[in-house]
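There are structures below to look over.
Computed from the coordinates by the stated procedures, all read-outs in this text should not be read as laboratory data. Computed from a predicted structure; not experimentally measured. Cβ atoms are built from the backbone, for glycine too; each structure is taken alone.
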Structure I
Amino acid sequence: MRRRNFIKNAGLLAGGLTLLDQAVLPSSPRKTNPLPKWRGFNVLDFFSPNPAPSPHPTTEEHIRWMRDWGFDFVRIPMAYPHYLQFDRSRDITPDEVFQMDEQKVEEVDRLVMLINKYGMHANLNLHRAPGYCINAGFHEPYNLWKDQAALDAFCFHWNFWARRFRNISKDKLSFDLLNEPAMRMDMNDQHSPGTAVPGDIYRKVAGAATEAIRKETPERLIIADGNWGGSNVVPELIDLNIAQSCRGYNPHAISHYKAPWANKDPDHNPEPKWPGQVGNQYLSRDMLETYYKPWIKLAGQGVGVHCGECGCWNKTPHDVFLAWFTDVLDILSSNGIGFALWNFIGDFGILDSGRSDVAYEDWHGHKLDRQLLELLQKH
């Protein structure tokens, strides 16, 4: 499927430090990333606002393969309308945002339990939250960054999931508040002009959701995606004691080559190279080192950092993708930062990615990209 484009913790899994703690003196030793270097995948069972069954539903066999291949992390991006009951022949109303569908909620339960059964960590993410998604495809009735009603609904959903999973250990389950926050002129047009969310507004939203979660499970590990689509460290969140999640998509000229949801004119994207001149910029490992430097510094301050999404759409030549992705994973891994590939099965995945330039290996009826798998295992 195409990639459409928090929690006080007394132990090792603390998401961050207090403002006093982060005042590290020049002579202080560099801290290590307090999050485990989780490695794994995103699975898209609940990614669509449409509750129709996923074209690639996650099975027990899939989770076992992940575990057997050496991975220990599964991120579950969810669109909140997927697990609601309302009249889908028209746009959702604010009142309907609170109407949970117990059958769909139980499906989320089962997937979390399945992941935990195989000793893997599950990460629950609102990819689409009331009033915000980085992608179009569903009409939001309000704006999370501007409307109190949207924030109230956002907190309701996280309080619901915190209560639902209150008996699951923080070692087995974490919450990722909101996928790739950004401030858009039109919340229902993904190509409308946008900017990073003002830090005080992001703090207000993340802080409110964190409080809603902590009311039910004070020890739950909470993660906040970086600002401006996951790219930027969010200093305003550090004293909330929550981890932060970066992305492995930089530059988009490589990761989202010809992707129609990420480019206004995908047919005229310049041919990707790594390293090399692409359009008006020279792409190289140096630019990645610069891009990840703030994230490495954040982890060095003792704030948990993980890369919640990374990978490359299937139109980028495979050799270019692997050369670039080797540098991305090497930088992350050498700094103790784990990752989750978008996705497991599908256009970005290690199975059935639909690339035209890969010698796939048959794997129980699936087409396995063995080169990509071995690259992931290496890091």
Structure II
Amino acid sequence: MAAKKNQQFDPVETLHAIEEKFEMVQVLNEEGEIVNKDYDPNLSDEQLEELMKRMVYTRILDQRSISLNRQGRLGFYAPTAGQEASQLASHFALEKDDFILPGYRDVPQLIWHGWPLHQAFLFSRGHFKGNQMAEGLNILPPQIIIGAQFIQAAGVALGMQKRKKEAVAVTYTGDGGSSQGDFYEGINFAGAFRAPAIFIVQNNQFAISTPRELQTSAKTIAQKAVSAGIPGVLVDGMDPLAVYAVTRDARERAVKGEGPTLIETMCYRYGPHTMAGDDPTRYRTSDIDSEWEKKDPLVRFRKYLEAKGLWNEEKENEVIEKAKEEIKAAIKEADSTPKQKVSDLLGIMYEEVPFNVQEQLDIYKAKESK
């Protein structure tokens, strides 16, 4: 005999009611037109130009990094084209005292936070000097372990809270990272202690080759915030104005002591997952690529700025040439850095070198001196 349905409570309807609340925030449509004036962050002309410069520069950096990787001059590299609004507009809403805990695709945010470009290249090569951050530079190296940075961000945020700093810890992962246990533990811990953290999931539709629909049965990743008792926001990740606005608001809440926020940015990566052999044509169609190319954050923002008389081809070319020159100088500096030796790694591993490591250190120093 079938169980009698309780008309006063239907868990399925409750779920659907929650999911319907997570509507995507958008300010700028694909034609570069303001469609949500109430949520327009009203950036100054100078701020709008600066954000565009960073996005154009980063697109060139991505193109050159791919080329350098293919030449064997860089090691690990995860392409970023298509995610400029998600990455740079969110960073644009931060302050220098804020702490960034990135995933491996989030090199651009670190560079605009102050990480020297030549060090980013050294990091890609696995050189220890790439991880030696300057005093006062509030970043960690890109995290390779999927989702681990969410746990770390919760801890850093709690430390800031204890020290009464008016700053936040910001971390990024992809849609695949939201399936890791560290993701849930991080947002739950930060929520329980109302720690000043911003958790950003860049939903670029594919975790390597796994499509988003196989990642979770949840309609949105943003709604997972409900389980941790914190705000969750779904935003058009190809819209720099919307990404900036939701990140700015999340930061304001955090520094006021109102706790963390989970932000899901709907975006797309045009290239492979990494340059380590991934072939996106095996799991993505040209129709999907074409659909997302129409939403390109640079094209959208360019149209908006041109309509305001703030951008033109000459300005863009100036940024492109500057990027090429600085990238060339940075790779030259990375090339001139002394090659890493085994003794370097052994020597910096401990403050006081244990006897067994000292024995190995002596052996390698002798080998390297020949």
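Figures for the structure shown
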read-out	value
Origin of the value 24, where percent of Cα pairs over 37 Å apart was derived from one of I, II	II
Among I, II, which structure scores highest (criterion: mean count of other Cβ atoms within 10 Å over residues 184-191)	II
Identity of the structure behind -9000 (criterion: helix-only ellipticity at 222 nm (-39500 (n - 2.57) for each DSSP H run of 4 or more, over all residues; to 500), calculated), options I, II	I
Top of I, II by mean count of other Cβ atoms within 10 Å over residues 72-79, largest first	I
